1. If Kirkwood radius over Cα pairs in Å is calculated from each of I, II, which structure is the one that comes out at 24.4?
2. Identify the structure, out of I, II, from whose coordinates relative contact order in percent (Cα under 8 Å, 6 or more apart) was calculated to give 15.
3. If you work out distance in nm of label points 7 Å out along Cα→Cβ at positions 347 and 515 for I, II, which one comes out largest?
4. Taking 3.6 as the value of distance in nm of label points 7 Å out along Cα→Cβ at positions 163 and 211 derived from one of the structures shown (I, II), identify that structure.
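Every number in this text was worked out from the coordinates using simple rules, so none of it is lab data. Everything numeric in this text was worked out from a predicted model, so none of it was measured. Cβ atoms are built from the backbone, for glycine too; each structure is taken alone.
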Structure I
Amino acid sequence: MVYRRISRREFIEKVGWGAALVSGGELLAACSAGSQGAAPAAPKKGGHIVWGVGTDIITLNPLIGVDTNTRTMGNLMFDPLVYFDDNQNPVPMIAEAAPKISSDGVSYTFPIRKGIKWSDGQPLTVDDIVWTYSLLYDPKYAAFNFANRGIAVANIESVTAPDSNTIVMKTKQVFAPFLISFGNWPILPKHVLGNLDATALNTADFNKAPNVTSGPFKFVKWDTGAQVVLGRNDAYYRGAPHIDQFVLRVISPTALPSAFSTGEVDFGYVAASDLTRAQSSGNVNVQNVNAALYYYVTFNLDPAKKAYQLFSDQSVRQALMYAINRQSLGDAVFFKTETIVDSPIPNISWAYQKPKTQYSYDKTKAEQMLDAAGWKKNAQGVREKNGVPFQFECVANTTPPRPTFVEAVAAQWKDVGVIMTPKIVAGAEWLQQITTKRDFDALLLLFVWGGSDPDQTAAFGSDSAKPGGFNCMSYKNPQVDQILKQAVSTLDRSKRKQLYTEFAEIIMQQLPLLPIASTGNLWPVNRRVQNMKLGPVNEFINWYWINEVWVSDGK
């Protein structure tokens, strides 16, 4: 097997996502960092920053977390092999450089930095890396709640350490998005957790209070439902952070905008409708991050669940799509900052091509299709079939503008005789519905696609429908599975695009989910906070620059 170090251009070609921002690169580049005002010549040491969020996280083990806030907090304490910057270049972390990729495209060789230590003084070794990756794909750890296990098992052949400074990852076949899919998963301490089995790892005290870390911060405390406090890791191998503490503070979504003005929080993201309140004191700059946030409604297609009798008919799902005036809904909820979504592939991706199947608002057609499917209006104007009324709940979490969003959808469906009742729940309940509980009828979801690879296996693959996976709708289509498998098995971008075009057409015809709108995130940032580098790739999780953030007042 022949190895060679690839150029940046070749690297981007191989990971299959480097040109994802070509069509909108100017806008994304302009919005990637935002202005922080004139900064003093040199960073100050000390002080703290507060990240305001509407819902609490669920764990501090980044391999278990599925939502972006949870993953981000875990990643502040545990470093991966590589991160990626907003130009899609790899940023070496525990790895000393980007990997060498074999000529056949199935082997990745990482040089590992020397001298990295855990916060307890123990060396971070290749044994930690090999063990951590075994949690992702080894049958021994099948019960460990890693959300991307289906993709990992299907693609990772082995992770080995031929010597004390080298890691070799081999795939079972060419898997184009391998590096972005698996290069940035944080490494956990084997000497602390290695004696636990898969079930014990899921519930370990470490997940709530990690006592050993490798990243820029160490754990201080977690006041459940209120805040998580992290402290500076003075021994951090890439340079200790300038700030003393990083705090995640949980504030009700309705109170969060005002917290920016009072200085209770330093940064966070808000809905467009709340931006004026967040800016009212004049002490914040706003970073507009075009991360292609993709809002959609999805259905429970598990034949064992009661919702199946409502949504199993494809024509019914199509009728519900025709019944949504996405433009008027988006204008009202997002204050005309939205883009109407017409494909499961984000329109900033190199793989995007507008599917032929589209759904303009057509109330008449929606009603005709519901009639044809046997869902007739009764005397009360509610559709029913065989005595079963077309009534169900749609679960959304409390983060604005999601409650308003789901209520707007409910109003439009009521107009055609379909009764959807919004069920607004806390973030933890919402996440359980996505990953494990899954007794919902419908869900309002938001995916952050960013500039990542166009592979959609995590959301639509049959294997991802297993508990812990992201395919919470239980959509299973062997043809889609085959297309997605073929698409990640070639490095030829033109072939991949053709396959993703076929995939998108099927999804838009079958509509296991209803794509509605995408919008960027608005991040107010206190003017005292310097060097925040939020961007479309680095909005969450990939905060490799966090140790360089500082506060001008030193407080």
Structure II
Amino acid sequence: MIGVICKPEQRPAAEEFFQLFKTPWEFFREGEAYDVILTTAARLPEADASLLLICGSEIKSCDRAANLDPQIHERGTFLRSAAGQFPLYGEALLFAPGQHRVICSTAASDIVGVQIQSAKAPIIRLGYDLFQEIEFLLTVGQSLDHASIPTLELHVALLREIILGAGIPVLEIAPAPAGCDFSVCLTHDIDFVGIRRHKFDHTMWGFLYRSTIGALRDALLGKLSVARLLKRWKAAASLPFVHLGWAADFWMPFEWYLKVEKDLSPTYFFIPFKGRAGEKVSVPHPERRACAYDITDIPEWITRLKAEGCEVGVHGIDAWHSVEKGRQEREQVARSTGDSVPGIRMHWLMRDGETSAVLERAGFAYDSTLGYNETPGYRAGTSQVFRPLDARELLELPMHIQDGALFFQKRAGLSETEAWKRCEVMLANGSRFGGVLTLLWHDRSFGPERFWGEFYVRLVEQLKSLPVWFATGSQITSWFRARRSVTFQRLPSAEGCTRVKLCGPGHRINPPLKVRVYSAANAGGFTEFAWDGYNDVVPSDSSKAARSRSRAEISPALAA
């Protein structure tokens, strides 16, 4: 059990951190015994613990006593540790070299974390404020320079490594279902439904330019193959016949996606009102945000998608800043689906610091707007569904890989080879950290003039070869909500030590949770077992039960 002491204003960040690092913890209570006491506050506790972990960039009383000679505060430090390398966004306190064991350092080898020798319990001193870092990640988010780094997951990994290094076993509910490395959410923002709706407008002329002159330029620069150039020219030449109805509309996406994603539970976000560019749009050419269709134009496709197991959500226009308009947008889509609409993603990923609270008041259960338009990556530093700090119930399903962010020349502008390498890294991160990998492929990206469909098929097939759970946005956020509902209860044992009971929500969780018991005695090896949350369980003693990291091993659990 971890006892947490933090500044009062940090309590929301601390609570959310321990929903992501789902391990037994509570805010510190006088008179209780803890395996670990973690503090970011000024006062140091007098308490019974096996490990004292002191965080913060302020000089503490223990720093002088241990001759750490703290002297420099820095911002923008890049931290190196056993868990990996990741940025710090707040100040860091640097310590002088000495006889103490180094826990972590900067890229320049300046010491940021040490183990202080103590006659009592070990003391780990980290020269940064953990909860300040978490609050920054979940509110401000990472810059583009660090987008590829799952920083929050590495904070979790470092804390776990520190606890295990002190000889303390760790019980954790992993952020992925039993039998799966991570979850996958395939999503589509539907901005266009057919090119026939676009006659002599910016969209049509832009398509013709990119398919002819732009395509020739890209081919001469070596960015486009001759085969792809000819496909673009062929599509441009066919446009009059498409408008006349003599040729198929190559921007009608649904049949293609239904074939590629059969039984993979994708989520589609649809425009609620056509012709609305939206208010408070402070980006270039805001008028282009208005769409030529809305969900009421395609009732037959909404029926078909729902029959195929797809989810329908809102591609919001003004919901990011207006509760009233958010409700209107949700109700418009709900009328078209005949069902409730839990999820939203904002058109052009519009949002500000109030968006989560506004969307919650508008009646949405989850949002999937948080991501980058410019590059793939982890905007909040995490692969997990989380609750924004200004929301009470709404969850954020972060978006990680977007087609346009990969391939548009004014964004990352990657070749398919470079894009594949980026995606492989994120798949590897999913296997290591769990969470969910959310993909966004737009409606027209499979066909002309983009022709990013082959890459998408390859990526989906690669994901299908891995032990992952494909699910809709609402299914994944509901699973994470069930994981969040699990609590930990102290159970004093006959030996006088404290054990923990896992208390579920009282209904079966499907797919089941994955409970891990890490061994401090075997270099962090773990056993794991599946648990559906219906009956409370008491995991076996990890120091005796854990033997390896093999997913095949099962740690016994006793029904309580």
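1. Of the structures listed, the value fits I.
2. Traced to structure II.
3. Once distance in nm of label points 7 Å out along Cα→Cβ at positions 347 and 515 is worked out for each structure, II has the highest.
4. I
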